[in-house]
Structure 1
Amino acid sequence: MSSGPVPRDADVFSDARFPVPFDDSNWISFDPDAGEGLVSDADEAFEYEYCLCLNEGFQEPELSLRAWADDEITDVQLNGTSLSYSGDGSHTSDPIEETYTDPALFQAGDNCLTITVADNEGVVSGLNLAGRARALNADCDCEAQEPCDLSLSKETKGQFHYGQQGTYVFQVCNDQDEECTGPLTVEDALHDGFTFVDVSGDWTATTGGGVVELTNDTYGGLAPGECLTFEMTVDVAAVDEFPGGSDSVINCAELFHDGAFVTEDCVRHGITEGGEDCTLSIEKTTGGEFHYGQQGTYAFEVCSDPDLNDEECTAPLTIEDDLPDGISFVSVSGNWTASVSGGVVEATNDSYGGLAPGECLDMKMTVQVADEDEFSGDPDATQNCGILRYDGDVTTEDCVTHSVSRGDE
């Protein structure tokens, strides 16, 4: 109960002037003296507050109450919304008896019922309330576990293009000194023009009304300083279908632990037409002479144009190399990963961290040259070309011509 802005604990009191309380309930008031309830000035009003908790995802909520007071009840609110009721709830008349089931009145987390009691005569003020709250998938013990001290970061992986897929990267970290357990939920209200595709890791997704709810209750706990990283892929509408015609969006995500809100993070990023937002060059050279039966090296340099690019190039890079007859793939250097099919090498790098304007990225490819009697190419003019793809789109290419000779020549 509170008088004005000062909260006070309520006390049970008994007074023969009051009716017998409802079963399993008591008359309560603020009792500073001898157990006779609060004596106050006339025309004061006092608020009595009762709070309960509902889990995230609760269904079919119901609140039933019976209440009367000295002198009368002037307002009943749930989460700040005034509720309708019949009668005045005076202890000299019939009690208020109501049931509320409108889901819009309830919320996940704390739900607080506030009853305002008017003390018209300045003698004693008190309230007798009996009630029941219930819902499907409800947990009425909000204090069972405080939310862990967690942080959330949300970033983009590469660039977003109209009519293509884009990727968001999330990281949830435990910033406290103890292990964090309990279900984690990330809610992401996607911008208009985006639709959910999938999520990586052990996260399960539900969607509705453009909101994606990602839940993980099988991660096994986060040790202090430990993080969970996962990716969410979305479809981006075509440029002529994208609502609002905006080329920049803000997307936010909220983190919940065990149903309780913890924090949020937002990312602003652009949307462009694929392949037109990053101008790159590729130069291919040999790393020395090529001899029959020995290994040789091709060197590649990928650069971001300093005059045409204003921002970093961050999308995945792919170099496609159709090796000449008589030359086979061995390995690539650095953070490039390679696959080979039919003599075509596809080397991809999606972890290079971005290329600022004027910055370059190197790759070396080691190959095996066939023995002289097995070499089927032109030893005097062996040509080899590398095609550069940026975010899957062909950007440019470069070729090198070299000879193949005996090692003793």
Structure 2
Amino acid sequence: MKHPSGFKRKQWRARPRLAALLCCFLFFLCGGSSSAQDWQAENSSRLIGQDQTISVMSGQSLYEVARAHGYSLELLAYANNLPISLAPVRQKSVVIPSRRIFPSGAPENGIIVNLPERGFYLFRKGETPRFFPVAVGQPGRFQTPEGQYVVREKVVNPEWVAPEWAGLGEDNVVPAGPNNPLGDRWIGLSSAGLGMHSTNNPSSIGSASSHGCMRMYPEVARTVFDLVETGWPVGIRYETSRVAVEKDGVYVVCFTDPYNKGGGQERLAAQFQELDLTGFYHLLDLSDLLESKDGKTRRVVELDAQVVADGKPALPAARVGKRVFVSGKTLESLGIQQSFDLPNQTVLLKKGELEMVMPLRLTDKKGDKLPNKTWGFLSRGAAWFPAKELLQTMAIPYKWEGSSKTLLVQI
């Protein structure tokens, strides 16, 4: 295939978003970074924990299993595709989805509540973030308000001054004790009546059933009470999905939409765009993940493949499903030259007498997909190309070894 002629003489005006992408890419091409063609993870990992499979004792309910491991009934039910029930579990084992992506923009010390996740992350300087389940407000009148707050007070054995909706009339002060819905710990926030507290209804943890506050298991409430300090920030968010870029790939998790706000797919796509992953997003089919909303964290782009050419040292590659992608740096190591025609959004790939022109995705237009998804794209400071399609077109022999996730290339 011949390279399009005359492209250097064409006049071209970039749209703002496209211009920004091109400027960034030109920075890398001109040596602005010593790792220009390498995979770039986020500055620090946002993954914590590992999923666990645990045995269920005879007669044990899913609620009992969940509480024993610091999780909620609903979380375990979604993760294991089981009904939300207090009845004994028939399964001999269940999965505890302990691998989590904690929210971005975390404070050194503070709390971030995520309403769709029915839980919060507690951050303390120098410590691994900890996750705790909560019950959040009911949809409608009592839904928990999003926003940024601070811890205003901490009270042991609080009284509850019941509002009008409780229907207690003039005798509306409930003393500390087993009948007090606040339990034995209250952490009040900087909004009247809003707080995090213990409960006398622990089986509700993980549901959207409170009157706006965030309920905790009694044992969790006592732990959190001792850890937090007045003045700490408390962010309440509504994130139905979360994306993290790690050294070994891209991870995604999706949650339910308790307040039926919709727009889950759009919010997920926006995160991929913000993380400079739009090219990978267009290769993924995340419909099952969006529909399941099971709270399990999955790796959707895997940096676990490698390319080996004629016995030379292995070079890294990415996998998306069954497809393998290689970076521009890997192509250089294979002796394949790249000449970018940015105005026409193509790249000339050449090795000796063999050459091909491949479309290059530079924009982030949703739905602007090319036939057979055979294109190169820019992501995380590198150009990426579909390996097998490229090698086939250039008549370069290769063999895929699935067991070792290795692409053997004869050059």
query: Which of the displayed structures (1, 2) returns the greatest value of relative contact order in percent (Cα under 8 Å, 6 or more apart) on calculation?
result: 2
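The value 0 for helix-only ellipticity at 222 nm (-39500 (n - 2.57) for each DSSP H run of 4 or more, over all residues; to 500) was derived from one model only; which of 1, 2 is it?
Details: 1: 0; 2: -4500.
It must be structure 1, since only it matches.
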- request: Match the computed value -0.58 of log10 I(q)/I(0) by the Debye sum over Cα atoms at q = 0.07 Å⁻¹ to one of the structures 1, 2, and report its label.
  value: 1
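Read-outs: derived from the displayed coordinates by stated rules, not from any lab. Predicted model only: the values in this text are computed from it and were never measured.
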